Structure I
Amino acid sequence: MTQPIIEVTNFRKRYGDFVAVDNITFAVSRGEIFGLLGPNGAGKTSTLETLEGLRPADSGTLRVAGIDPTREPRQLRHVIGVQLQSSGMPESMTPAEAMQFFCAYHGIAPRHDLLDRFGLSAKRKTQFHLLSTGQQRRLSLALAIAHEPQVLFLDEPTAGLDVSSRAELHTLMRELQSGGTTIVLATHDMAEAEEMADRVAIMLNGRLTAIGTPLEITATGAGMTKVSVYTKAATLLANHHTFPAVTQRTQKENYAIYFSSDIAQTVPALINYVQAQQDELIDLRVERPSLEDRFLELTNN
């Protein structure tokens, strides 16, 4: 891992007798997209709000670009950008007014070029409440990056977006990353985290239960690999032959579907059987357990 831009060490946060975050430690590399996952009440929001300087830590140390979020909030505001799920923008404020206001807060010239880049040029004078959900999200992101922050915090950035807007936002995230921006992504969308994040951390009951790349996390689970096979003569559907390492068998339409604990044993045996039956293999698909499968496994234990 490259030099961390975010460092969290033995962080603990309480609300009265309730321990929201219980002694967690992790680091985020510069230029990384880092997913923070967990069910409601897991401690994600408390962690993010403390990193953003909105709440003090009860114990432990946190650093964002070398800055203590609690003790140095003025310095922090210039190195981070935050896009919240709910913007709290005044309903009557227009994108042009919002951009001018946010840039004045950071002491920079208005970045109206970002309104053009995010497809909002025709909506500059439209009141916020008249914008579509996708347009509101694009405006929030434009405001969050106007001062070119080193670290960008995104809270459920694609919730409620249509497929096109979601793909557009993901493209923008990749562009920001390629420009050196570090992104912390809090999401309930496991497919989004698996697609976008370089590494993810899964929180449960205030503790980190797993951290690593999506592939590393899915590889450590007990989930079975799904093997779907479609043959010309459908011999696998007609004959319920037993194959090594298969724990469960089912079928859907023209596919025989097997759940394997070791595809290195299962797949060659399937191919050899199909050939021995003088059948023709039309399609064979191997699907690893998804991040969502692993997430459910961890959070349901």
Structure II
Amino acid sequence: MKVRFIVNPAAGGADRAKKITEAVKRLLKSEEGIFDIKVTRGRGGAAGFSKEAAAKGYDAVFACGGDGTINEVAGQLVSTSTALGVIPGGSGNGFAKSLRLPDDIDSAIGLLKGFKLRDIDVGVVCGKYFFSTAGCGFDARLSKRYNEGKVSRKVRGIVPYYPMALLEFFRFKPRELTIQTDCQTIKATPLILTAANTEEYGGGAVIAPGALPDDGLLDLCIVPKTGLMAARKLAKKILSGEVAGFKGYMCVRTDRVEITGAGESVLQADGEPFEWRGNITIGLLHKRLKVLVK
């Protein structure tokens, strides 16, 4: 067996790499194979280590970090025989929670003993892979603010989102969009427009209740522009998993989306923001990623 562990040292504490190294030695000492550990030193480092492992025919590559690290690692494993393993260590861990993956180091590494795999779908937004969610509404703006914020660099987790969300709510100006799916055309001015492959953004924020990552469909979640009081109710329903009961919430299951009217916009793929101009295309690759599961 050949397994690589890619550790983001900024996620899960300064001694994360040491803890993972110790656990690998302790739990896999009786196993035959190669078990190497790579520590990233900046953005893009995880992708390079993952690509190298896949090219060398590794059986599995573990992303040790948050959803951004998972996105980097998994993006190099799409349509390969190398499986993705996850040791969660981020601020939200939406992917791991949606797939009911273990949240502690020993249990995550222990999945290698059974080596049970689940083939999941892969989303594609404007040429970028995503494995949990992608969006071009308020969630994308909030992701951009979080990634740039002075507070979130010092205080990780979901706490910094609350003051940022309030500030961005007043700044965000939704545009009227035309949303074309495989079966209908929708005109909307959305506060939230998210394509979900899994149920949640992270941190317990469920945007697509019941979404399955291997059904060949994305859950396109739309929440119309709303006032502050209604937005507070919306936030509570998202955090309690009851967003489907919010007035105006719409979910369309589709494998293809084209959005026009966005102009210059901010998008997010698994919480990683990027800027885009023009029509927004979202698609799906059915069961193109192998994931190590319980």
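Between structures I, II, where is volume of the Cα convex hull per residue in Å³ highest?
I
Figure out for me which of the structures I, II the number 6.8 belongs to, where distance in nm of label points 7 Å out along Cα→Cβ at positions 97 and 265 was derived from the coordinates.
Structure I accounts for this read-out.
When distance in nm of label points 7 Å out along Cα→Cβ at positions 105 and 129 is compared over structures I, II, which one is greatest?
Evaluating distance in nm of label points 7 Å out along Cα→Cβ at positions 105 and 129 on every structure, the highest lands on II.
Since every read-out is calculated from the coordinates, none of them should be taken as a lab result. In this text the structure is predicted, and so the values were computed from the model without any measurement. Cβ atoms are built from the backbone, for glycine too; each structure is taken alone.
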